[in-house]
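The following blocks contain the structures, represented as structure tokens.
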Structure 1
């Protein structure tokens, strides 16, 4: 299961479903999901082990905080939400003109200096709209034209020397884990699509979009890579573009989680799959974790796939195949607050009912 935002983590949601299925006499194999955003490190550690390494970094507003990356041998997993996440700020403190991805750059640099040969950078849930300027400076890049690295810095930056960052990455692999494939610019870009939830007003958006276009030109000139329309460049307020400009390779976050957890082996003897997240709708088919794991299960020869969600939104029927059936955990008229407070028990109850149906039909 993926996480239920504001209610349960992926691990907790998976355990609730496993409890319900077990009560119905169904033997289960638990496999929590993530897509690169909040909770990615927790899920990878649950599935694969590893060591949490604490690092002192800067939060989106430049305050000193403790954050962690996950070390697994020569691999490291860095979650941008740990240092740059919107969940780190109260809604009243959101300020896209100040908020910077600098802390994520610090976290990445530390993982590399600690000897990681392959770093997975999970993008999602950021409070920033800085085009990844902060990330690159946090990794050692030298920006000219500004000493600020949030939105205001984006509007005044003239150039950036990426050679210190490229030296740090020499001989290493940087993998970008995301479920967002928006471009950097335009109506579906970072500023116009995700900016409003980070505090970007219509007036701010005009200036930030122009600044993002100039910044894109700088990154293209420095990297020799066409980034303007590249899928994923708009992820995490433009951190995707910055990571791509230094050689990062974009992959679906959920696919990386399946590899870390050895999903194919774990699922090889399973006849059915129950998976889902807080909301499933027509957009779920575009790289969201539940549909990625459902397709992988089908490819591995799995028979039945059941979708389980807090809400089944418009277009969820388009998920057939790979899904065979869908269930919502709400049992009748219920406020959002009540359903969120009862998510664990509702998941467990619905999973038990699904288990009883599966047992009767087998």
Structure 2
């Protein structure tokens, strides 16, 4: 076991720390790796520094080496610029999925295996990997379905999965917390990281205004009636109800307003009061990524998620010339271009795609 070398991505939180502990207790040779993908400006809180401090503490506690890998320039060019471009183009991006695709399970994976000569990388994701008789690696949902993170991992493939270990796949979050508590982890009381991948929890409006010019404009109903002013289209999402600032308008029925769409050319925010108009029964994808190749594509009946915390919704995938149509068994609400849809067969993650 000691001849098998595993590089564990350490973020400073308890999930990755417990993942490292479990691997070490099983006799593997492990080292930690802190991936630095963001450099704070003077206007931002020092999230990277805090996470690095906790990562050093936990690696010292576990008596393992910590490698500090600076991928900040690559992250800026390949993840963050796409994030900004998407917001400017009225697209709702998911930077965590892109970060996994470009950074953790591409740049970090290749660097670990090819340059540092580790056999595997490991992370604190709540997901499972199994090996089948036909030599395929399968990505499955975690034991703790509330924490399952396969939604963010659908861009993986068979070649990558054979070099990845998810030690927490069979654990629930409470058990992981108990392990950290019982082992007196120095980061036990650290708050769980939330928000943009590698940037942390920030006030999105203030953060985006550091990089994108804010252009206030007018709010219109779907019947082309001017009803108010908005603070800049990038601050709103499809289906949003709170924070629009048009409650109690005279001559309109006393019902909540919802964001229906954005008119980029005229810098208008379009709102509705009929919530059912936010429902859709089908979406279009330019392409689909399958974790394991499907040789002859036919209509596929499976389950799907259009958001991480959504329940699985039955759907049918239909290939249509140069794109794909997904038909939902039950209409879904507030779907926006740029979001990802992920497909499942029971607890197996098939893959997914970006909604256009």
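We did not get these values from a lab; they are worked out from the coordinates using the rules stated. Just so it is clear, the structure is predicted and the values come from calculations on it, not from any experiment. Cβ atoms are built from the backbone, for glycine too; each structure is taken alone.
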Practice prompt. Can you spot which of 1, 2 the value 15 was calculated from, given it is relative contact order in percent (Cα under 8 Å, 6 or more apart)?
Written response: 2
Discussion item. Say we calculate distance in nm of label points 7 Å out along Cα→Cβ at positions 258 and 298 for every structure; which of 1, 2 gives the highest result?
Written reply: 2
Worksheet item: Which structure, out of 1, 2, was helix-only ellipticity at 222 nm (-39500 (n - 2.57) for each DSSP H run of 4 or more, over all residues; to 500) derived from, given a value of -11000?
Response: 1
Item to complete: Please state which of the structures 1, 2 yields 3.5 when distance in nm of label points 7 Å out along Cα→Cβ at positions 98 and 274 is computed from it.
Response: 2
Discussion item. Quick check on the output: 18.6 is mean count of other Cβ atoms within 10 Å over residues 106-113, derived from one of 1, 2. Which one produced it?
Written reply: 2
Worksheet item: Between structures 1, 2, where is percent of Cα pairs over 26 Å apart, for residues 50-209 alone highest?
Response: 2
